[in-house]
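Following are the structures in question.
Any read-out appearing in this document is the output of simple, stated calculations on the displayed coordinates, not a laboratory observation. Quick caveat, the model's predicted, so the values are computed rather than measured.
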Structure 1
Amino acid sequence: MTESKAYLKKEWLEFKRTHRLLAFCILFAVFAILGPATAKLTPLLLEAFQADLETQGMQLVISEPVAMDSYMQFFKNLPILLIIVIILFSGSFTGEFTKGTGVLMLTKGLSKRKMLFTKYILWMLTTLGGIFLYLAIFMGYTAYYFKLTNLGGFFAAAGIYLIYIWFWLSLLLLMSVIIKSAGIVILGMGAVYFILSLIAIIPNAEHYLPTGLSQGVVFVADPTVIKDFLPAILITCCLNIVLIIASALLVPRKEV
């Protein structure tokens, strides 16, 4: 346990020292500000082009922006942030062995399993911290620009999206164990997303797939729809546990 704590501290200090933490926070903060600002400014931009469009026979109906428009931007930006997180951490574990630092840690008594799950804890804590920063700034700006509505549905949808993020971090954990290259890890993650997207084409399949949990705007607009996705929530949680257990079982066999 002492080795794990020391390794976690080392990883955290390196994360700060290399300015990745600062870049991480800036990115989440920028996207948090952009969401409400985009919702507020989009109608104004459309009004600027309205006259030109009307001369071409196109009629625009511009409605006053509301909190729901800002919520839409919140969930539109989350996939971008998730991709950034995956790219950022894709070489975290595999890099330990390609650079040789992992071998050094093994000689100091830290097992591969402890090394892997220390990384996983750092991924989870950092991502959760980023999401809460994103949420706090976003809600502050949204409350400033709009009257807050549908808060229950919004927070329920955000909570469900956290399960979706957890799935991808758990998958990243397993990919990092079975694949040696960070680039191939990213390709593997993309391949899984592509396969899930193909399966989702089947009618009602999204009610059972992890990707079904990413429909935040739908959940905010009609929270009663969430009950239709309870199977997806349960299946995704079970998949997360399976991915974590599989990673724990396979990591001792990973070649140094």
Structure 2
Amino acid sequence: AEEAASTKEGHYEEGQTVHLVWESYNSGWDDMVNWVINAYKELVKGTKLEGKLDIEVKITGSDYADHIRNGTCDFGISTWGGAQFDPFGILECYTISSKMYETYNIYQDYLEINLKTGEWSDKKGGLAKSNDVVGMTLGGDGSGTQEGNWTYELTTGEYSSALCDATTRLNILSACESYIVGTYNFISWGARQSVSLDSYRVSEGTDEYVQIVGFGGIRKLKLTKTDADWSNWVKANLGKDGFIDYNK
């Protein structure tokens, strides 16, 4: 249906090859890019679009961000903020003009949030009046330094970790994220994760990643073997090169 509509509007001619530019700040993304290309090829197999997609991969360093903003590339691989000790900082990637890829000034949009329930509205007076309902813009002037907007107050001001409880902060973050996802013009097509193994002797506090605390940290680490058991295990599993093979 989209192909037919695009053809009717003159954006695409049947049989035409579609050339897309995929930019990244560095190399090493071949597996991810090839996965997307192969998935598309499989999807259009046997249709008129088979063989009609050409993706050019460019490594452009820091310039990729400007190219995403001005529309000279179609895909972009980026690393956006938000870490286990500061998941709330991810808002800055959408509401501070120097960090966002969107050309629409979403940081000026207004949002009312019920701090207790997380309910939100993008209209003034959209929520029932309550002492728990607070309204302000997402990012003020987009500089990240202006008080009186959700991004600043959540990361630095009244609702920062030093002044506010975690439940209220999470209600604010989830409300802002819900609005941004429904408004932002850029579509996230994937995410990457990492896996690490500290030691065969160590067990983390949890197998599932938990925002703010990660896997539990050093306080939750447990040893699974005594010194004697560990010594015997190492002797039995030591490779010829003198190292333990953690790939087994």
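Structure notes:
- Which entry (1, 2) yields the derived value 72, 59, 32 for Cα extents along the principal axes in Å: 2
- Source structure (of 1, 2) for helix-only ellipticity at 222 nm (-39500 (n - 2.57) for each DSSP H run of 4 or more, over all residues; to 500), computed value -26000: 1
- Once relative contact order in percent (Cα under 8 Å, 6 or more apart) is evaluated on every structure in 1, 2, the highest one turns out to be 1.
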